[in-house]
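Next come the structures, one after another.
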Structure I
Amino acid sequence: MSYKDDFGFDFELGFDLSMHPYLHDKSYSNDDCPSFYFCKGSQYYIFWVDFFDKNKRENENTFRYTLQLADNEGTSHEPEVYANNGDIVFENEILTVQDIRDLI
């Protein structure tokens with residue numbers, strides 16, 4: 001499934017997902033917003049992208065972009081990536097190309 005299936009085909013990420021092939025969609029309709037995972041070295045991360053409109057967010061006080069440490073409870077070939085109360089390593093209302101380069 002795609003984040004668009006769960007959050008609407010008009011959901012705007014604020015960046016071109018096709019330019020970031022390392023981001024794997026793990027969005028789930030029971031989550032507050034779309035999410036993607038990636039691995040850097042041996043560390044997994046979940047990248048949450050909330051609605052642009054703060055009024056549509058589950059919690060208006062959260063940032064639009066959040067990167068969180070995650071655990072892979074599966075294998076490298078069949079990852080099952082979960083936040084498991086992982087530390088937040090990045091939060092911001094906007095996302096720049098430099099932010100993405102620094103994070104990845």
Structure II
Amino acid sequence: MRTKEELPECPVATAVSLIGGKWKLLLLRNLKERPWRFNELQRSIDGISQKVLTESLRQMIDDGLAYRRDYHENPPKVEYGLTDLGTEMLPIVNALADFGNYYKSVVDRS
């Protein structure tokens with residue numbers, strides 16, 4: 001997790017630094033339902049590369065938003081899910097989904 005000194009002074013900037021960019025928001029969207037395996041996540045998000053997915057998951061884990069569970073099996077089984085801290089971000093994801101649906105309804109009426 002980052003130290004307090006590493007975070008922006010503005011609370012909005014802090015939240016944006018944690019979930020900035022479209023990939024982390026889409027990962028939060030998926031992880032809110034259940035733990036996912038890496039390949040499942042990659043297939044579920046159009047356009048995300050393996051490198052970007054790996055980097056995004058690592059950043060989310062480092063920031064305390066997600067966890068990685070290694071089952072130490074053969075073949076390897078690893079799952080990613082949300083921590084309690086990551087779950088606290090779900091109202092933001094839900095509000096974005098609500099606005100997206102509202103915006104689509106406005107566009108449909110135009």
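Descriptive notes on the structure:
- Ranking I, II by relative contact order in percent (Cα under 8 Å, 6 or more apart), the structure that comes out highest: II
- Among candidates I, II, the computation of helix-only ellipticity at 222 nm (-39500 (n - 2.57) for each DSSP H run of 4 or more, over all residues; to 500) that gave -2500 used structure I.
- Structure (I, II) behind the derived value 13.1, 38 of Rg and Dmax of the Cα atoms in Å: I
Read-outs throughout are calculated quantities, based only on the coordinates presented, and are distinct from any laboratory measurement. Predicted model only: the values in this text are computed from it and were never measured.
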